[in-house]
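The next part holds the structures, each set out as structure tokens.
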Structure I
Amino acid sequence: MNRLLKWLRHDHLPPHLQAVVQPIDQLAQQLDADLAGGPEKTAGMRKLIEAKDCFVRARIEQDEEV
């Protein structure tokens with residue numbers, strides 16, 4: 001298992017954040033299973049982590065505006 005997948009898990013988050021992270025988690029797991037290891041795969045996983053963090057912050061900001 002790719003060591004970076006732990007940063008994309010969603011099951012520990014509150015439900016409203018799980019809904020944001022779950023599709024990214026599933027995509028990352030599928031790509032990890034389908035692609036051979038290497039620097040480009042690692043870079044892609046890191047970018048998914050960055051994107052996940054941005055989307056979570058966007059959801060939190062959205063919730064604060066209400």
Structure II
Amino acid sequence: MLYSLAHLESEKLKAIQQLEKDIGSPVVALEGVDAETVLLPDDKLKKLQELEARLGVVLVAVKPH
């Protein structure tokens with residue numbers, strides 16, 4: 001299971017914003033994504049890691065459906 005930023009309806013967003021005010025800290029809402037990761041051979045893993053570094057993001061290789 002992987003996680004991404006949650007898609008929130010306005011009521012859920014309002015509840016989270018109220019919680020942020022109550023606790024004095026930002027909150028990030030995540031939701032599960034049904035995906036299975038794959039193990040890459042070293043040469044392909046290196047390519048993935050190089051692109052991660054260049055783009056400044058986290059990349060995850062997953063099995064196609």
Taking mean count of other Cβ atoms within 10 Å over residues 16-23 for each of I, II, the highest value is that of structure I
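Can you say which of I, II returns 12.8, 44 when Rg and Dmax of the Cα atoms in Å is computed? Show your work: numbers first, answer last.
Values: I: 12.8, 44; II: 16.8, 48.
So the calculation was done on I.
When helix-only ellipticity at 222 nm (-39500 (n - 2.57) for each DSSP H run of 4 or more, over all residues; to 500) is computed for each of I, II, which one produces -14000? Working shown, then result.
On the way: I: -25000; II: -14000.
Checking each candidate, the match is II.
The numbers here are math on the coordinates, done by the rules we state, and not lab data. All figures in this text were calculated on a predicted structure; none of them were measured in a lab. Cβ atoms are built from the backbone, for glycine too; each structure is taken alone.
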